[in-house]
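What follows is a set of structures for review.
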Structure P
Amino acid sequence: MTSSHTKPDSDAVREQVRLFNESEFARLLKMEILEASDGYSKVVMDCAGKMNPGGVAHGGAIFSLADQAFGIAANCCGTHRVAVSVTIHYIAPAKGKLVAEARRVSDNGSCDTYRVMVHEGDRPVAEFTGVAFRV
């Protein structure tokens, strides 16, 4: 949590990241938030133990990683948002360490749209778009 995107002096951001990192589902999939700020996040997950019968990362695991990045980017700085719509496009299979990077791309006052790119190294694996409603 010492990146340029994370405000190191923000106890609220650190607490929200801790809550997301320690959630049961994040622990189950061994996801870890590396960076977080209002409208931005970077989350990692290794595909080990999350393979489908074809020997590549299960689409549900990739979706979950992207959704975790979306969730923390939308909720880490005091405004509570809930997902109202998400889509994912799988680009390539993956087997190793995945990184999901979320960015807010629009804000209309009541709903925000986020784009999440999932990569394995330099190779794109999936593109996720999420719309979040401000509660």
Structure Q
Amino acid sequence: MDTSSPRRLAASLQGLAGTVLTLLQVRLELLSVEAQEEVVRIVGLLLFGAAAVVLLALGLGFLAILLTVAWWETQRLLALAVFATLFLVLGGVAGGLAYLRARRGSALFASSLAELRQDREQLRRQAP
């Protein structure tokens, strides 16, 4: 029996193991990069969203006060009713949009999952 055959098999298995480990390392690095990008995106969204909410709330509040004071002698109840309705409707719309976005979910790890699907398909095609 030839002793080079088991050596070639062992070398082939080592090469396969090295390839699989390299592939796993690359995929894990991709997952890490995607997670970091998602964290940066979410932090940016939270910061800009919080600033927008605070500034818009202050602006609308001061506008409501200004117009209510301006119409105090003639239409103060109408001004208060209009602003209360406006704020409640806008709050409902914003809440509905937030609910829809939360249900839509995130695309976190979408690229990694696509790459893993491609790897799986290539392995299936190469299998005997």
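Observations, loosely collected:
- Parent structure of the calculated result 40, 20, 16, given that Cα extents along the principal axes in Å, for residues 27-82 alone is the read-out and P, Q the choices: P
- Per mean count of other Cβ atoms within 10 Å over residues 99-106, the highest-valued of structures P, Q: P
- Calculating relative contact order in percent (Cα under 8 Å, 6 or more apart) for structures P, Q picks out Q as the one with the greatest value.
- Structure responsible for 2.6, with distance in nm of label points 7 Å out along Cα→Cβ at positions 11 and 43 calculated and labels P, Q on offer: P
- For -33500 (helix-only ellipticity at 222 nm (-39500 (n - 2.57) for each DSSP H run of 4 or more, over all residues; to 500), calculated) the corresponding structure among P, Q: Q
- Label whose coordinates, when Cα Rg over 2.2 N^0.38 Å is calculated, return 2.16 (choices P, Q): Q
Every read-out reported here was derived from the displayed coordinates using simple, explicitly stated rules and does not represent laboratory data. This structure is a prediction, so every number in the text was calculated from the model and none was measured. Cβ atoms are built from the backbone, for glycine too; each structure is taken alone.
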